[in-house]
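Down below are the structures I want you to see.
Values quoted throughout were computed directly from the atomic coordinates according to the rules given, and no laboratory measurement underlies them. If you're wondering where the values come from, they're calculated on a predicted model, not measured in any experiment. Cβ atoms are built from the backbone, for glycine too; each structure is taken alone.
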Structure I
Amino acid sequence: MQALLDAVIQELRSFVAQRSDVGMLLLSGSEDALPILTALEDVEAQSLADQFWLVTEPFNDLAAYVDTLVDTFLTREEAVRLSAAREGIASWSPPPAALRDPNLPPVERLRLVCAFSRELLPDTSFGASVWILHPLEVSDEVSFCDMVARLLQHELPDPWCQRLRFIIRVDPANPAAAALAAQPRVRAFRPDLGPDAVARHLGANVDDESLPVDERMGSLMILAGADQAMHRHRDAFEKYGFLNDYHAAVGNTAMAAVALNGMADAAEALGDDAQAGDCYERALAIAGQEPHPPVPLFLNLTMGIGRLRLKEDRYAEAEAWFDMAQQLAIPARSVAMRIQALELRGVCQHAQRRYEEAESSWTDGSVLAAQMQDVAACRGLVLRLFRHYRDSGQVEAARERHAQLVDLGHTGPL
């Protein structure tokens, strides 16, 4: 299925990277939601300087829709803020009080929250805040399209939506779609999810010697990612290797590091941990040559090296890498990665019989997971704490954690 999405991913990446249009209408039906959302996840994973806000709630009523969107945003923003405060990192200005004003017109509140989201970018002088409004159901198409039209309106030369991108799903059968696409700086894209479209497009790009080399290499990068997703790890390793050689030769250290990261992931999947470790460390070294090192890439690399050291039972080294990763996750604004790093740091500490430190790591991770309403992550961390308390004879603490597990819906073995 991934191969069918490559052309879609390329189009979405192109939109996020460009600086001319503010909106993309994604003309697709609700039946395409799963593959489209998968494609958007891939775009987010490869966008090192941008931040994505995905909204999939159904649209039934304008006011209720905006209320839900704002509440979800503020919950996530507060979790990131608290995480930064605990680490002594200077925070950004608080959200405008008007965001919580129920008397403010819904579209105005929507604009306010989108504009404020720029404050949370990893680099406030670079990148874009990308809002994806992809309702899985729309019961009132007229009201939804009216909201989109008013949201995307802006005036030049100083538009309110600078460094914002909007990707908005609209049913292609909706008669208002054409009018929306006619608005200034709005493009329409109808994904071709047919079985032959993507392979035909990307294969032709790679082989077309009339195209700029950078464009051909971009297509090859997408094909490498498709190979990786489809578990064709040997093919992915070879493509990423070619990309690394090319980008290293032309002096593009950032993309060479991205390619090496892909090589490392492929080698790890093939069971060649030595090769994976070498690629991770080389990527880390050359990424460090960048004047403005991409923090999300460093985060991925430190997590990768930490995983390898953990598999090798080199617990002290793995702990150091995971500790670095949980710190990098703060400027990267990636609470999910910080939760993973804290959990694995605790695993390493526990293996070294430093039980109190492991307990602290797991507790910090579970608090973050609860704040993010990530039930699965919270359940896994609480389970680790329960087992720690049970095995160390802390009966009351174990009982409390068991009650939490019940509340979190745990049904597996203890």
Structure II
Amino acid sequence: MQGSRKSLKRFALLAGQPLHILMLGWEYPPLHTGGLGTACQGLAVALAEAGHRVTVALPGQAPPATVAGVRFRAAALGPVRPAPTAAPGAYPAAGDLPALFRRVTAFHAFVQRVARREHFDVVHGHDWLTAAAAIAAARRQRIPAVLHVHSLEGDRSGVCADPLITAVERWAVHAADATVAVSRVTRRRLAAAYAIPARRVRVVHNGVRELPPGAGGGPRLRVLFLGRFAWQKGPEIFLQAAALVAGRCDHADFILAGSGELEPGLRRLAGEGALAGRVFFPGFVAPDGIPGLLGHVDVLAMSSRAEPFGLVALEAAAAGLPVVVPATAGVAEVLPAALTVPPEDAAALAAALRRLLDDAPLRRRLGEANRRAAAGQTWGRAARRLVQLYRSLGAGRVAASSHSR
């Protein structure tokens, strides 16, 4: 029986048959905090729409809405709440790292129970949080394990990177059958940080859903920051640039949409000097609220210290907005009309924003170019690239098995 199951798995991977994919996520809309959950959802739905069976395992609760072709296995583990004194740059919801590691371990055990009961063709894990569970489940069933890297611990925390998380990442990229990076810049970072040959890392850029075009264009222009209030995202750099712009541009306001441990300090900065009364904090914006928000702003700016991709910029582009992003952001690889600035350079960011705010035709031209570029970055396109990778791993395993006889 075991031999026949292995043969069927190889047949599905090699013969163009629909696959059964076990996808391990850490978050999933509407219960999520950022791009990782959005990407998990986008890929799972696109794979299902392509005719594949997708089982998504999550540590928390299953989403309330059903999705055709996508099944959920939810461990229903309790949330890990950040400590009030979490250091700037700490991993989201990881102020208590021992509690986070216990949750990772409990999820690992849950995934192994799923792998004992059900049979799959490939296991696809997202980031270090699911890496060990994905690799163990794949080895149990003798199928390929794919690790999808959305960010590195060094990106999230800089010099405060946790050594245990870094060790897990280093082990996982070498233990997985294949590693997927969300951008070429992330592939280079992986190669440099963990000595993994670039040829072993497949780049699959994130996709984006179709969004209605933004309206904008009111008497007062609005510049948007959308993201976590954490060290990696550099919201204070955005405010420093905003202060430089506000002193010379009295018809612009600034929106910081998000939440996080840096919020009290950001609110203090926003009340000072030329920014007083011109910075607004709408709070965390759920996925279904993003289109409406993008429809009422004129420019999106990212001020990240490290940005492996930058999904919010791609969403803004899909809404036809001009965007300013760090030159090292992965999203710049798919948005040739994005204005790029050196990371952590508030003066350069301010100059780019002034250029856009002072030139309505330029905003329209760049917004239209961004919308055209974003139209080609679908989740379906990303899913097709993943299926090609899955099947190539199956072919490699068959070839290796033949040579070993």
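Taking mean count of other Cβ atoms within 10 Å over residues 261-268 as the criterion, the largest value within structures I, II is that of I. Thinking of I, II, which structure, once distance in nm of label points 7 Å out along Cα→Cβ at positions 165 and 309 is computed, gives back 1.8? Checking each candidate, the match is II. Given that FRET efficiency 1/(1 + (r/R0)^6) of positions 117 and 181 (r between Cβ atoms, R0 = 25 Å, to 0.05), derived from a single structure, equals 0.55, which label among I, II identifies that structure? Label of the originating structure: I. Largest in distance in nm of label points 7 Å out along Cα→Cβ at positions 29 and 333 among the labelled structures I, II is structure I. A value of 0.50 for FRET efficiency 1/(1 + (r/R0)^6) of positions 69 and 213 (r between Cβ atoms, R0 = 41 Å, to 0.05), calculated from one of I, II, originates in structure I.
Calculating Cα Rg over 2.2 N^0.38 Å, for residues 157-364 alone for structures I, II picks out I as the one with the greatest value. When mean count of other Cβ atoms within 10 Å over residues 205-212 is calculated for each of structures I, II, structure II gives the greatest result.
If percent of Cα pairs over 32 Å apart computes to 43, which of I, II did it come from? Here the read-out was taken from I. Could you figure out which one of I, II the value -14000 for helix-only ellipticity at 222 nm (-39500 (n - 2.57) for each DSSP H run of 4 or more, over all residues; to 500) was computed from? Structure of origin is II.
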